[in-house]
Every structure is written in C-alpha cells, then in structure tokens.
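S.K.: Multiple structures are listed underneath, in structure tokens.
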Structure I
Amino acid sequence: MSATALPLLARLGEAASFPQAVRNYETDPWSYLRRKLEECAGPLREYKRALYDEACARLHEDLRDSFLKPGALMDHKETFEKLLTPGDYADLSFNLEPGVEPKARREAVKLVLAQARIKTLFDTEALPPERRGKPWQALVAEAGSRLELDRLKELLDRAPRTERRRAYVVRRARRNLAEFLTVTRGEAGMRDEITLFVLTRVEAAIAALLRFLNAP
C-alpha cells in the first residue's frame, strides 16, 4: 500500500473525544471539535493524493491493454468523479467515452491527469452553496441526519445558549461522530485505509458538522 489513512483517522478520533487530559487545557469543547475537524484538511488531501496516484496507475495500466474489459472505463470514471474537481473530471470523462482511438485516448488521459486538481470537502465547501452540486448537498444532508444535527439544533435553540447547554450539545455531537466513524473500522480494529465510497461519506459528515458548528 502506497499510503495510510491513519493520520486522517487520528484527527477524527481526536475530534470524537474530549478526555480529561484535553479538558485540563481546553476550555471550549465547541471550538476544540471545530478545530480538530478543520485539522483534517491536510491528512485528507494527502490520503486522497495517494488514492489518486493509485487510481492513475490502474487507469494507465488498463489503457495499455488492447482489449479493455466491459465496464472498465465506467469503473474508472466513477472512481475519478470522487477525486477530481468538476472541470477536470469532465475533461477526463470525455476521453474515457467509448469509441475514442486508443493511442489518442492514452495521450489525452495522460495530459489531463498530469494537470488535474484533487478535490476535498474543504474545496467544495469553500464554494457558494449553489455551486456545490446537488449530489454533494444531498450527501451532506444525509450525513447530518445520521449525526442527528437537526435534533441537536433543536436542543440548542430550546433555551438560551448557555455554556452548559453548548457543552451538552457538543458532547452529543462528539458521541454521534464516534458512532458514525464505525464505518472506518474492521473486525480487527481501526483500518489503515478506507475506500473512496466510505471516504466520501466521511467527508460529508465533516462538512455537515462544520456547517453546524459554524452556524450563527
């Protein structure tokens, strides 16, 4: 394996916990959770870069084959859709359509992948809401539902937002995040890598939590 997801999972593990050793010097659990989620940006980008490099190697290898397996190009398109910005994905997808001359396809794909930019939730969330795309917004909404963020907002708004109430709500948010992160665990404990399918949903969960924590 070319890389590991452990740095990312470590940041998420810190976000989902608030032990006494941390409480001894952290006085605001709300800000602590937000900061730990924001600190996922670097490890997340590094892990997606490793997944991208592996996906590129698999694609180049398949394109060297004179007889592509049925559905192979579609599988590659589904992989890169989770990794690339919309513009770069569109350029790549165009060259993965059936009927493109093999040599021209190899050269075009090589050029696109050499210049492509990897996207993370932080890139998408930096865009205005109308430019984030309906599929992403739906994923974030689904993650927010699993994290029970609507319920937590009701609890927060039910009475004045005292520090005690905020601490209770953020404690529930941490617990819900910890339960959500069971998707990153296997029978033997924490995985050292997670699939793109799971990673996309973890990204959506981070985005949903940051929207909740950053709301006025």
Structure II
Amino acid sequence: MKKQNAYNIHDDIFLDALELIHDHFQSDPYAVVGGGAVQVYVSAVAVKKYGLKSIKALNGMSFALRRTGDIDLSFNIDDSQLVQTFNSIPRNPPGSYTFHNFAKRFILQDGPRRFNLNYQTQPEDLKGIPAYYQDIIDTALAVEIPHKGRPLRINIAKPEYLITSKLTRIKPKDQVDIMLLLNAMEWDQYPFDAEEVRSVLKSVNKGDNYDILVELMDAI
C-alpha cells in the first residue's frame, strides 16, 4: 500500500520543492542531507549518464528510490534571514501550492498532498556527525537536475558524508541508500575517499561500522 504523502524525485511535488531551493537559496551556504540528497545525486548522475532531459525519463529508477515525505537541509544562515526568505516564497509560488512555515519546517501543500522541507541551522540539529556540520556545507557538491526545461542547481552533502551519516545508524533503508550511492559514484567516476569515511566514523565512536561499508563495496 502506498504511504500517503510519500514521494520520490519522479513526483512533481518533490521536484517543485527542489525548484524552490534552487530559486531562493542558490547564493546561500547550504547542503541537502539525508535520503533526499541520495535521490538528487543518484538521479543527477543517471540523467547525465544516459543523456536525458527529464527525471521522468529514468524508467525503472522510481522503484529503486525510497519514498519520503521530506527533504532535509543544513544551512549556515542566520535564523532570522532564513525565516525571512521562507516567508517570502508564497509571493511567487510554483503551481497551485499553498505554503506553511513552522519552526524548522516549510510545507508545500496541494490539496491533500504535502511535502516538507526540514531545515537546520545548528550542528546539534544534525544527527550522527554534528561535529562536521560546517564542513558538510563548505564541501557541498553542486549537481544539476532537469525540471521544466531548465537545470536546477542543488547543493548536496558530498557522498562521503552521506555514507558516513548513514553508517552511524545503518538501518536497512540506510544500506539501500549506500548501495545506490556506491553504484552512482561508479557511474560518475567520483573519486570516493573511503578512508575519510573510516576516519569520521572513528571520531564518533562508530569505527566498527566501517566493515559494513566494506561488505557493501565488495558486493558491487
């Protein structure tokens, strides 16, 4: 049964949320983190690999990507500035959306459909590796997603940080995301630094979880 208000990057509401990020935060220091970043990176790589002009042309990809109700973002912006920017968004809304802005959450709503942009501004807001909050933003990887005939430029946490964060929790869904990232990096010829992952895991007392990554890398 399909979970209500759970989507992947093939769905318009997910893509329209990325459009808001592109349009309103392109010049600000931020990074998409978590599962949303995995979907953005994997899809961007696949579109580039196959020379496609639309995410929706990625036939079969939607079955591999996990559905979610939100995108998580880490910002290095003053809280008041961030709230002000989010509050300005309804003046030029895409589609027929209405918007709701709560503490740490901005909601796109179209009838019964809802999608959340969860945002954080402090290291303690970031689960798993809060000590690396600033570096995650500083080293963010810019990727492009085609939408409505134009490229959306989205900053995501680099794969090393995405994988490390997931290895601190390592639920079944995290292992799926790691496998997707490993395959996408191979397509992208991304210079993945596994030793950086090992170092960060050790620094947060999760060094033993590196063995899980080794097993997943061997399975590719």
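None of the figures in this text is laboratory data; all of them are computed from the coordinates on show. These figures come from a predicted structure and were not determined experimentally. Cβ atoms are built from the backbone, for glycine too; each structure is taken alone.
S.K.: Identify the structure, out of I, II, from whose coordinates helix-only ellipticity at 222 nm (-39500 (n - 2.57) for each DSSP H run of 4 or more, over all residues; to 500) was calculated to give -13000.
M.R.: II
S.K.: Using the calculated result 0.95 for Rg/Rh (Cα atoms, Kirkwood Rh), pick out the matching structure from I, II.
M.R.: Values: I: 1.05; II: 0.95.
The correct label is II.
S.K.: Supply the structure label, taken from I, II, corresponding to distance in nm of label points 7 Å out along Cα→Cβ at positions 37 and 125 with the calculated value 1.4.
M.R.: Comparing all candidates, it corresponds to II.
S.K.: The value 24 for relative contact order in percent (Cα under 8 Å, 6 or more apart) was derived from one model only; which of I, II is it?
M.R.: Derived from II, not from the others.
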